[in-house]
Structure I
Amino acid sequence: MAHIEVGPLPGISELQLALINADFPTGPLPAAVMHDVIAKPAYWAFCWGSGLATAQWLAQQPQIVQGKDIIDLGCGSGVVAIMAKLMGARCVWACDTDPDALLATQVNAHLNHVEVLPVDNLDKVPDNLDLLFMADVLYDRSNFSLLSKAKNKASRMLIADSRIDDVNDPEFTVVHHMQALTYPNLGEFDEFRNVCFFEYSVI
């Protein structure tokens, strides 16, 4: 009932992604379709608002990633990983437990003529990376358990999320805010428009 379209993202002319068509059906969906959507959500088919905001920020401040080794944890469509590479990151890993997300990230990297390294487990990524991104990951409270492991992988972490206002860790500080919504539009409430960036650094 939907299909994938390739196109640019709002406010980022230098990056394009293969995402669900903007006029995709939103419901009511047939029972069988709804069951499949719930059983296997295609998160990778959207550019979630916090990922979009992160990519827009990197377009404005490329020095955040230039020359650095980076991982995008919970990469989804790969938007953050790909934008980091476009902005001059040295080596970029894209990590997700969903094999479809890793495939989507590889397709989107190819569309943008960059290379990112797909990985399905954080344990498979080298230690001592320069920067770890997590965008739109902590909407699921069970993912908070990733924070301590993620801290051990990079000297700096940037978390972007529009659905939380506190990561419940005093070592993180709020360093930036942006406005963004998921693309294509999911009809999200305005309360999810504000993306908050939290930073952890050992430097």
Structure II
Amino acid sequence: MADGPLRRLSALRQSNPWIFATMLVSALISLTASFVLSVDAVLLAANPDAELACNINAVLSCGTVGVSWQASLFGFPNAFLGLVAEPVVITIAVASLGGVRFPRWFMLSAQVVYTLGLVFAYWLFFQAYYVVGALCPWCLLVTLSTTLVFTSLTHVNIRDANLYLPDGVNRALQRFVRADLDALVVAIWLMTVVMLVVVKYVPMMV
């Protein structure tokens, strides 16, 4: 009896409306966070001691993270990258929801670029976690949304064989995502990040 609802839920998760709606919402969240961080970066450039709305305490402090060298790795605020990248993801998601099917080379290019973005997002997270010693709530939101965009994009690219992988590898990965095991991986991934934050920083706020 329970197999019916489970099969329907799995079918929904494999469908384009679910995948691209998830991608769209995640990209919109990331774009919003990037916009707020960009405004904060301008304020900090004018006054490094500016009191930002997300300066909650010594642990949760956008200002502490924002004035670090890691926050402007390429000579300008990292948040500006989100203002450029996320509209592209939003365009892909909206067009795909409308029935557009992009060429394989385009989806592969999007996968490569967003994988680099994911690596950068987690590099910034671990820099804040281990080096800066403070966390930015908006940055954490970007990390979360970037993860969800990446996993949604990877899911559809594996499903549609867009990654130009060897046939055997591609079939194995397609079986993996059809079994919804990628959802389990994402859940464990995000829970691990949450636990890292809780274990190190919650005792510091008590």
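When relative contact order in percent (Cα under 8 Å, 6 or more apart) is calculated for each of structures I, II, structure II comes out greatest.
Quick check on the output: 45, 20, 18 is Cα extents along the principal axes in Å, for residues 131-194 alone, derived from one of I, II. Which one produced it?
Structure II accounts for this read-out.
Ranked on distance in nm of label points 7 Å out along Cα→Cβ at positions 59 and 91, which label among I, II comes first with the largest value?
The maximum falls on structure II.
From I, II, which structure was distance in nm of label points 7 Å out along Cα→Cβ at positions 19 and 171 = 2.0 calculated on? Of the structures listed, the value fits II.
Here helix-only ellipticity at 222 nm (-39500 (n - 2.57) for each DSSP H run of 4 or more, over all residues; to 500) was calculated and came to -25000; which of the structures I, II was it taken from? So the calculation was done on II.
With distance in nm of label points 7 Å out along Cα→Cβ at positions 27 and 187 computed per structure, which member of I, II shows the largest figure?
II
The maximum of Rg/Rh (Cα atoms, Kirkwood Rh) over structures I, II, that is, the highest value, falls on II.
Only the coordinates and a few stated rules stand behind these numbers; no lab work does. This structure is a prediction, so every number in the text was calculated from the model and none was measured. Cβ atoms are built from the backbone, for glycine too; each structure is taken alone.
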